[in-house]
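Chemist: The structures considered in this document are given below.
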Structure I
Amino acid sequence: MPLSHNRFDDPHIDRATSEHVRFSMTDGQRIVAGRVPVAALRERFGDDASDPLALYGRCREAVEAAASRKFDRVGAPDAMVDLDPEDLAEDPA
């Protein structure tokens, strides 16, 4: 089942790593956590100086589409859809 945008949560920098943007989505019944590496966002959609949260905001739909595709393929191990640079590369910019 595809994931969709969770409008009740704001993306934020992962406090545990400081190297990911965390966000959440929903499968219609439950909230599913997601995270994307800041470096992957910058490589795919911006530059080294891009603010990660502003960059996520500009490319949210592409990131969420990648998270939904990955969720459909492998689910959410450890209750997290953990995106890799390769997951973002699947979506044309």
Structure II
Amino acid sequence: MRINRRLCVESLLVTLFMTLGIIGWKVARGMWMTATYVPEMSHSYSSATNLQSQVTFGAVVRWDAGLIFLYAAGFILFAAAYYGIRSGLLKRKQRS
């Protein structure tokens, strides 16, 4: 089985652009939500018994080896799936 280099590079680039697009969408959505957020002061303390003394912001993400491996495996699997689909379509097109 020969590996089509052009198709391999294309699948890696498509996967990279999809990943960057998803991250960009999350950043843009977060910026939009931050800019348009208006708190409702009248209902915010109606059911609170103790007020928090600390404010939490965002989520804590720990970048350990397992998480990096999981992201890398997902990237490679998506690229391999894209490559398989595109090579199958090219073979089908060449037969007909």
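Chemist: Out of I, II, which one gives -12000 for helix-only ellipticity at 222 nm (-39500 (n - 2.57) for each DSSP H run of 4 or more, over all residues; to 500) as computed from the coordinates?
Modeler: Computing helix-only ellipticity at 222 nm (-39500 (n - 2.57) for each DSSP H run of 4 or more, over all residues; to 500) on every structure in I, II gives -12000 only for I.
Chemist: Here's a follow-up. From I, II, which structure was Rg and Dmax of the Cα atoms in Å = 12.1, 37 calculated on?
Modeler: Structure I accounts for this read-out.
Values in this text are rule-based calculations from the coordinates and carry no lab data. Keep in mind the model is a prediction, meaning the values are calculated, not measured.
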